[in-house]
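Please treat every number below as a calculation from the coordinates, not as lab data. Fair warning: this is a prediction, and the values are worked out from it, not measured in the lab. Cβ atoms are built from the backbone, for glycine too; each structure is taken alone.
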Structure I
């Protein structure tokens, strides 16, 4: 893979920008990094829901158009639910960004190569589905620029970030019910925003 960033660094750079945004994270590695680096009530962890992160985040974005929603998905997970790209393009929520950690393997299930290791481009698929703001990122500088755009412009965005292979550090806290209740309370308590910043 030519050029890539670490998933932990990418997660940290995002966490530095967060205020009242919802972050939905994919099972496994993305959730473990987010829990370790930036656990907060407005994080929605999708434990065990492989392939559903993009759709869960999209549903939240459509239900709360006043809140910016950022999904942290994986390449293997998104490849299980490519139809979500068409739905994202069709509904076009301006408050939605899908960020994909593309390490070109199914990291959680043993490191088997994904289609992106051969020739498939998730940003290209998103553009083909009709998402105009589909980006492919390979450097930390380009990632920071993509984050700047996500926080300043209307979406939807699909950002495929080429990340290094490797498991996240630590152990996943799987209090599914506790984290879900905490997220639901935090989202319900978030007052309607007059405009996205």
Structure II
């Protein structure tokens, strides 16, 4: 029986992933134990197959033909990779939620997330990612889009939400996502649920 080639299997998985993907060792838990995968990822990084974002987080480079250079990893993908590594559930909040929903074109200074994990902050290059612990009811049992919309509405506040924003959120969601949103948001704050019903009409 041949000995498993963990490096080859890890690299094969990475090559099959889209450019711009972000990885942590736990993404390869079915290939080998964390320590062995960590060694494989370090090896692939030293060979320039992937780039190291920070300790334990790696990125499959994506090239922009428009800019003529390799682009930085998406902070949102990095945040979700960190969350996967710790088994956290996270949801973008504040300006991050507005940016990801297309309600703001301003790139966040700090990429912020509510989490059921610990309060943590990570920085790499010119990017800061911050996780803020919240009560589990704010993020559990909600689909990612429902949770994102609720956080965006909380950031805006009731008085700032107009018909244009409602239409924008509608355009950023599928009919299936709106159907789920209408069911899941019924336990949210009353005014948020009323706006979500408007989005789902």
Structure III
């Protein structure tokens, strides 16, 4: 996909940028700076869409002629949101919770185009199952440092976290951080006039 206007990714995630780059989608990266606190009384799916919308809107104010993409990924198990661990101890605890169980990954995707006043936000959900992990496996993975910058303390892509994912129901790219098919559907449905011929 290529656009007739500037396309801006409102995220510092290298994984999201890499996914777009692999598909030949040129974009400018301008991370949003918004409060990412989650309302525990709201549905995680709704919170993912809300945060993605806030990120896209914040960056759209800085790029008024662009189509801006915001995204936010939330990992949930037993109704509990697992954010990015703030320490190795917290990463160990999260991985211990995920071990041998299933959880859900919700990614909100939002597109904002200020010139036309259009804003769309949706959420993709994927069920991920972890195989049981030994204490030694958890320790070795946490020691790589990789879990510390990822929601739920693991990455499914290009990462040792992939060794422990025994099953997935839904969009793989959603777990990476950007559900590509849903993004494509939203663009085709709501912003077809912004696509290059």
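Numbers below:
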| read-out | value |
| --- | --- |
| At a computed 18.6 (Kirkwood radius over Cα pairs in Å), which of I, II, III | II |
| Value 14, calculated as relative contact order in percent (Cα under 8 Å, 6 or more apart), assigned to which of I, II, III | II |
| At a computed 25.2 (mean count of other Cβ atoms within 10 Å over residues 21-28), which of I, II, III | I |
| Value 0.45, calculated as FRET efficiency 1/(1 + (r/R0)^6) of positions 37 and 101 (r between Cβ atoms, R0 = 25 Å, to 0.05), assigned to which of I, II, III | III |
